Structure I
Amino acid sequence: MNPLVLHSGVRRTPQPESLPTRYLSGTGLLAMGGLFFLLVGCATERVVSVPEPRVDADFAAYSDANDDAHLVQVSPHVYAAIGYDIGNIGFVVTDEGILVFDTCGDLDRAEKALAALREISQAPIVGVVYSHGHGDHTGGVDAFIPRAAQGTIPVYGGKNYRRYLRESAVPRGLMRAYYQMGYLIPKDITGSVGSGIGPAVGNGETTYQKPTVVIEDTLDLEIGGVQIHLFHSPSDLDDGVSLWLPEEKVMMVGDAAYPMLPAIATPRFEFGRQSWEALETLDRYRAFPIEHMVPGHLRVISGREEVASFLQNFRDLVQYMQDQSIRAVNRRLDHDEAAIEMEENLPLHLANDPNLAERYHEFHWIAKQMYTKAGGWWNGDVVDLVRIPQKERAVKVLKLIGSRSKVRIAAIDAFENGERGWAAELFRMLIVTDPEDADARNQLARILRTIAYDANTSNLRHYLLTEALVMEGAIDLERLPVDVANPRFLEANPDSVLFRAQGTRLDPVSSAEVELVAGFTFSDSGDEHTLIIRRGVIEWRAGRPEGADLRVTFERDTWLQIAGGQLRWLAAEEQGALEAAPSREALENYVRHFDGQG
């Protein structure tokens, strides 16, 4: 799981929570208060009714059960912090020291978990292990290793951690994460009532420290007489690490396994999430005599038979989705056909296993993404290779139908007949062809809310309720940051990666005929870099350019803020945080070719 930043706090009664006003329009503020736009100029008096806010009963019970922060003793030397955040924390506690396995994603929440542990032990923290690089497992690290102590206490990470760290320097899909995790919607019955893997997310501080000890294969430790075995175990990412206590038969697995539908492929997409490697990890676990399994999310699973049964079904479901997605590609099914068939033919013992329930992602989403990984975006239909764009297709379909009012009536008919998805598609067609159609936007918002309030997975609820607010004008997507990155993640990357990542902000139209050479000097280290704009593309080179149109001198901390989207070039120059030569005009001429950097 890879949320952006997580909120702090323990068990709470959900309270209405407003969005930051900088993301709301004036009409949007009215919508957030429960008032909806009046439908003006409707082609018909029939409208989709405003749904009453509600939560599916099963999902409400599930969310409530996973919204209770508590520390549980798993074995004589192992404790697990559950429900403080969407990610769990494992502790190996001895008289000589404490080893921390994962840190959750929010500094404040990690500090609360540590405070609970301190009621049991005052032993020093002697190390932190990252199960993998996702922020909900690494973001609370400063609670256990203060910045002043960074480098003096080991941080253990998997051998491929640099690859995911590099991805963090090139933000992508941030808007998808806003939608998925419910960052932009209220934390009450009208919005998010839980993340599906723990409490609802919020806006806490996320920290990071780079691993100082890299686990290539295995590593054995001994702390206070307790034997600890760490080993490479790719799963949610290919940098995975697991922890085994042989004497107490405890396995800490991170996101390799958890009592929920396996998110082996998600709509968000992960480069390092591969089913084949994940299956190898799961089968490796099954060779251990595990009595207690501490997952990265949700509850601890205890009892050798229960653990064995869980792992078998979990891996079998991953195997099923992997194999049947490839089989579907080979049989020339498309994405939808493959997902429908995979779900219809899912073995009953897996479909009915409560430990594999859909609470986070939807099964058919995962099935479609598995298909995409197996066969790509193309479904094998050659017409798809010449298919016209969505907007053009919608215009032509409307022309065939004859009028927008017919589509509007058909959409309402579909909704009243229980065909909610089709009704949403029809209203989307009207919006694609006329984004200013206020009636269609508000009708679609009501449909999305109706579906969301009946959803029993967190992400479906979040996606739909977020889009409903967008349709009503309550959220202005154009004012949301889409390429920001945590400077703490960037700090751990080589500067070559950060300079190359600037290409994701380069406007190819503005720079189509441009050739510029910029030189950058870090005043605190003396390091020098070159970045070239060459007719719509960039190139990074190490060292100082002999001739440059622009030379910038600044400290690396300033560079990290600029690279992470926290600070703009011209604002940094105005604040005296950088010097530009030969002039500010040269800096302006350079940065005008990059999105949002003026």
Structure II
Amino acid sequence: MAQKFDPITLEILWRRLISIVDEADASVARTAFSSLLRDAHDYTCIFTDAKGRLLAQGTFCTPGQAGAMTLGVKKWVNMLPIEEYRPGDIFITNDPWLLAGHLNDACVMSPIFYRDRVVGFTACVFHHSDIGGRVSSDNHDVYEDGLFIPPLKLYEAGVPNEAILELIRWNVRTPEQVIGDIRSQIAANHICSQKIVEMMEDIGLDNLDDLADEILDRTEKSMREAIEQIPDGTYHHEGVVEGAGGREDIKIRVTVEVKGSDIVVDLDGSSPEVDWGGNVVYNFTYAYVFMALKSMLDPEMPNNEGCSRPITLRAPQGSVVNCRFPAAVAARLQVGHFMTEMIYQALAPAMPKRIIACSGGTPAWMNVFYGRRHDGKKFHSVLIRGGGMGASYLQDGRSCVIFPANGANTPCEIFESETPLIMEKRELLCDSGGAGKSRGGLGREVVFRVPDDGYAPSSPTAIGIQGGRFKHPAQGVFGGKPGSKAKFLINGVPQDPAALNFANPGDVITFHNPGGGGYGDPLEREPEAVHKDVIHGYVSIERAKEDYGVVIDPATLELDLEATQRLRASKNSREKP
């Protein structure tokens, strides 16, 4: 008979499972070599039951990696009969179509043994800062993207396969960093495995099967109850994602069908795959469709396979949202991150208070800098950055947020220690947040300088860009206005963000991260809130008057309520038919 768990015991065990993954997660911050992992937190730790069903993930994981792993790890662990796994086995792959969508996301997976039986699997995906290849959005196939590692056994019964490690060393620019990060993944998996075994010994479990069934079934029930709150119906949205470097725009067509406790998302009609790196594999598309639905329905619900069961995704093969091998996928975030926004827009009529306006942090920005220092030593650093978040029904959008991905901004000091470049400025951009009853989050300006003194790089510094909103700003909703657009300049001259660019000693590199869209009519925003924005430098006096109908004395910075009321009345009368 299946073992049953009372609600209190189940809650205690669930919290312990989360703490175990979080402990593995924390070990990465202590052992990883790359600042992209230590500081920006671009990695995800999970573990599954013996069937490969996602049971728990780290609290601060990246949704794109975690959602893709829900599908990919289950398929991966079942490639071998369970009796063929041995204690000490460790596997590695960065197959984009199996897991997280591009070659930089390499996954290390290990079976968890207890009393000579496999009771589960633990896996850790790192976004490795370098995987070789051409660091650019305008690659034409996956062969240009870098080193492709199929599912391989990195350790066999505890013995490392040095040939695989040597192959990786010779195909990346910074082998010490990459191999060090792989060892950090192995350590994270070891911690997770060890703590799971300790838990099983403490509570007298022979396996995790019954506990997994209970957790997954209860989560599915909760998810279905949340879905039932959406009015049954079919909801549509057709959105546009700009092509990199002036290429043709990409169409994303979304149909969301809600029937009882089931949701079907159909992306039929979306653009075919493209001849640059923005193609998205099915797993990554699924990840951000799922992220949108879960964040709207019940963000506090446990993240495991149970909450994904009521959701079905249909994405036509060969489309930009379900590309085929060997399409280029290095810049898949430039399209994949928009899936969340598209779902929000489709369901806005049904759940207007549960969505946010479009975000300037969609897509996340990834900047790669590499070259040689003045002494010839190689450097390679990756920064991920966000723009203004879209506003919601309840509050203004946050500024400088990576959304819907989950990452952190790398400190200036870390970047300057890893490269010879100097970060001269990092500040919020006034008037970059879309006007609305709730204001969109602000974008920011970041300025780098390549030194031209005795510490100048010995070769041009290569700059690879993944980002967006250069052409189409983040739109507002329900009357809110769009945020500001993005910019990429070298010495004040706009550059092609899709190309591999180069900067010489003395050059100044400028990025403008875009702002988020506003929510609701700007004329309904409290004048005092607009006045506060002006005082803080978020909104200019001119835009306060133009967008919000709020009059502020430029000499004293005092709010003129009477003039504001007259101006708003005039604007309202002009806007009425």
Structure III
Amino acid sequence: MFKIFKNFRKSDIFLLLGGVITVAAQVVLELKMPDYMSEITKLVETEGSDMGEIFRNGGLMLACALSSFVASVAAGFFFATASASLSMNTRKKLFDKVEELGMHEVKKFSTSSLITRTTNDITQIQMFVAMGAQMLVRAPLTAIWAITKIAGKSWQWSAITGIAVVIILSTIITIMSVTIPRFKIIQKLTDKLNGVTRENLTGIRVVRAFNAEKYQEKKFTKTNEELTGIHLFNARLMAIMSPTMYFVMNGVTLAIYVSGAYIIANAAAGDKLTLFSDMIVFSTYAMHVILSFLFVAITLMILPRAQVSAARINEVMQTSITIKDGDFAGDTAETGTVEFRNVSFKYPDAEEYLLKDISFQANKGETIAFIGSTGSGKSTLVNLVPRFYDATDGEIFVDGVDVREYQQSALRNKIGYISQKAVIFDSTVTSNVSFGENGKGKKSEKQIKNAIRIAQAKSFVEKMPKQYDSHIAQGGTNISGGQKQRLSIARAIARDPEIFIFDDSFSALDYKTDAALRRDLEKYANGATKLIVAQRIGTIMHADKILVLDEGKCVGIGTHKELMKNCEVYQQIALSQLTKEELNV
């Protein structure tokens, strides 16, 4: 929990200090009022008292009340501002940390959990600082000051107050011991609920196509009811706190007055007025002692969730980054070359190698293609080049330098990456195509339009209402799959990279668009190296070199004609798609 507080800025520390001071002032002013009340009581009960003196004490009491109100507002402002600032800084640092995490670490936490930690968990901490911190300052100050005021007044009244405190503490401890473990479950179930909701929204077409709405509703309802059940259980237990507090407070007042009546009745005539005044003051201060424990109870209602949330945030913040930056800035004499030397790879939590002993070299301007059955490791292989993962064994060189030695930004500035699933952002066409940077400054309007033309996207973009400034919805839900893929390709082309990585990026395109795109790309980027993962033989037939993968191993490497002669796996794939005449066999 305390590690989170390191995210306070210096200005926030001053705000918190201001909050502590104003809370202390509020407590002092509130606890000063019973003194004036005692004085007024004595004056009223004493014959011949000056009315002016009564009004003066009443005015001072009113001034304390108004000043306490102002101090309360100021304290709320200070703590609320500091908590909002802490929330903002923590959220930024957490987001930046997630940006640094490797793909394996992101999968370890899950997307829905990371979203919950960035939103709901930070909100819990913000709530604790805004409300709980005030209570933590207020409670001990109130208790200590009030106890010093009533110390030595009457052992009977002190005993009554002490019994009340024991009852309150017992109630708080019992409730907290039962509810705290359930707060951890609540946050995990919140992750799960977000995951189910996200799954349903991203797969809405499949859900509707298979009439699976009822199935999804049942899955959501099960998680929702489980979460609601634990919330209700905790809420019911917490609900016991308030009536218990009021019962104890009213009981203490009654017990003090009843016992006070007997004490006053048996006291000497000259002491009756003093005892009566002491009883009034004692009952007021006793209420403040009990209220201080009520403040503790309120804090303890907020604290457990804040602790759980802080632990979840710290879990992400303290995660070791496996993909670490090198020192090399990326300036090389050699350009556009990629080399794999005996590269093997397995996922950190896997026992079996996904790729085994892969070696090849791509020279500047060459087109290297990768083909193989589903699950053969094609996408994983090309994802090793921009260091989405690091090779388990062997070495990968870009422009003659080991990729581990590069600064990640410098390495990725050399690459134009097109993912298997087109990723489109909530913005305009222009913004999506000019997304990111490549060390060459902002992309001009001419570059953007040229990239869109080469990617065969010009025809549909210019038919959109605002053409290049037309809005694209998050995930590209207002355009087709092929259109999303073409904009994704245009984004990579606009970077003008040394190396293109096409991770099965032509699958959503028809054969005519596929051929036109590759033809225009060859004219525009004939000096760039192209690494292409493909399922269609027609897409890669003219590649300079084709690697055939089977169960993670390279079972063939060469041109299309060479592989048709000497690679059985390639022959089977090719003949399953095209005729011998089409394959030029």
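Source structure of the calculated read-out (distance in nm of label points 7 Å out along Cα→Cβ at positions 174 and 422, 4.0) within I, II, III: I.
Suppose you compute distance in nm of label points 7 Å out along Cα→Cβ at positions 70 and 550 for every structure in I, II, III: which one lands on 3.9? Answer for the origin of the read-out: II. Suppose you compute mean count of other Cβ atoms within 10 Å over residues 78-85 for every structure in I, II, III: which one lands on 11.9? Checking each candidate, the match is II. Structures I, II, III were shown, and volume of the Cα convex hull per residue in Å³ at 162 was computed from II. Taking 39, 6, 5 as the value of semi-axes √(5λ) of the Cα gyration tensor in Å, for residues 350-389 alone derived from one of the structures shown (I, II, III), identify that structure. Here the read-out was taken from II. For mean count of other Cβ atoms within 10 Å over residues 62-69, the highest value in the series I, II, III is held by structure II.
Values in this text are rule-based calculations from the coordinates and carry no lab data. Computed from a prediction, not measured in an experiment: that's the story for all the values here. Cβ atoms are built from the backbone, for glycine too; each structure is taken alone.
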